[in-house]
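Derivation of every value follows stated rules applied to the coordinates shown; laboratory data play no part. All figures in this text were calculated on a predicted structure; none of them were measured in a lab. Cβ atoms are built from the backbone, for glycine too; each structure is taken alone.
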Structure 1
Amino acid sequence: MIEKVELDGLIYGVIIRSNFYSSSIEFFTPNEFSQQLGYMNRPAGYIISPHVHRLVKREVLETKETLYIKSGRIRVDFYTDQKEYLTSRVLDAGDVILLASGGHGFEIIEDAQIIEIKQGPYAGDLDKERFDIPGLIELNYGA
């Protein structure tokens with residue numbers, strides 16, 4: 001229900017399947033990640049104390065993205081930093097993935113609604129480097 005896509009100790013992705021269950025709180029990312037991914041299960045009536053987040057200066061060098069597959073089905077292709085294909089995973093409605101390292105691409109298998117969360121501010125064309133994979137036909141350069 002939790003799957004980490006790793007190579008040589010580097011985490012490329014963390015997948016939380018829609019059927020994941022835990023009776024408490026769990027975090028799936030190392031503390032040093034610039035984006036944290038966790039899960040909370042709390043009963044009705046449980047109180048999370050009101051709070052504000054303090055201003056803490058952070059330096060973010062890598063963009064990490066979290067996707068929630070609201071509906072549909074997609075394939076995620078993982079690539080190394082050297083743009084070499086690593087592996088693929090299929091995600092279904094309700095699945096969540098943190099894209100942590102390397103490159104990635106997507107094929108929409110079934111019409112999909114996807115919610116994306118990533119660090120900002122968006123840097124436009126400086127934010128990503130697109131690359132071609134022989135044999136891959138890309139119909140739309142969307143997100």
Structure 2
Amino acid sequence: MRGALIDAGPLVAALDADDSRHAAVVAALKGIRGRLTTVWPALTEAHHLLRRRATTRANQLLDAVATGAIGVADLGAADMPAILAVMRKFADQELQLADAALVHVAHRDGYSALITIDERDFRAVEASRRGRLKLIIPSSSR
């Protein structure tokens with residue numbers, strides 16, 4: 001496995017011990033082989049949420065990217081038509097930009113696993129990919 005994609009929610013939960021999903025996310029991450037990768041929209045969202053809780057946690061997230069512990073997939077203007085197509089295809093799910101970018105990168109780069117806590121947003125996507133995208137959804141431990 002080439003690693004896994006990670007959404008904003010698990011990034012936040014992994015770094016915030018007070019988050020109700022912290023333990024479950026940390027346990028799920030221990031089972032991942034290879035590098036975790038995210039997309040800029042999810043990284044921005046996670047940083048914003050962490051900064052509202054504690055600046056040091058937000059900086060830990062950026063340190064993880066700076067040291068290469070978490071990768072950030074390249075996205076450019078050329079990717080936008082495909083990202084928009086995902087958003088339109090799943091309009092009834094109201095996917096946010098970060099979600100659609102993760103789905104696009106999963107398809108484009110051949111990722112087979114996505115760690116998220118947004119089960120509702122990604123179940124339809126998973127079904128449409130016919131098993132080619134495994135969702136790892138850590139549940140709340142509290």
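For which of 1, 2 does mean count of other Cβ atoms within 10 Å over residues 3-10, calculated from the coordinates, equal 12.2?
This value belongs to structure 1.
With distance in nm of label points 7 Å out along Cα→Cβ at positions 27 and 91 derived from the coordinates and found to be 2.1, which of 1, 2 does the value describe? It was calculated from structure 1.
Here the criterion is relative contact order in percent (Cα under 8 Å, 6 or more apart), and among 1, 2 the highest value is seen for 2. One of 1, 2 was used to calculate percent of Cα pairs over 21 Å apart, for residues 19-98 alone, giving 51; which? Clearly, the read-out refers to 1. Here helix-only ellipticity at 222 nm (-39500 (n - 2.57) for each DSSP H run of 4 or more, over all residues; to 500) was derived from just one of the structures 1, 2, and that gives 0; the source is 1. Tell me which structure, out of 1, 2, gives -0.46, -0.89, -1.22, -1.27 once log10 I(q)/I(0) by the Debye sum over Cα atoms at q = 0.13, 0.19, 0.31, 0.33 Å⁻¹, for residues 11-58 alone is calculated. Of the options listed, only 1 reproduces it.
Identify the structure, out of 1, 2, from whose coordinates mean count of other Cβ atoms within 10 Å over residues 51-58 was calculated to give 5.1.
1
Identify the structure, out of 1, 2, from whose coordinates Rg/Rh (Cα atoms, Kirkwood Rh) was calculated to give 0.98. For Rg/Rh (Cα atoms, Kirkwood Rh), the value 0.98 is produced by structure 1.
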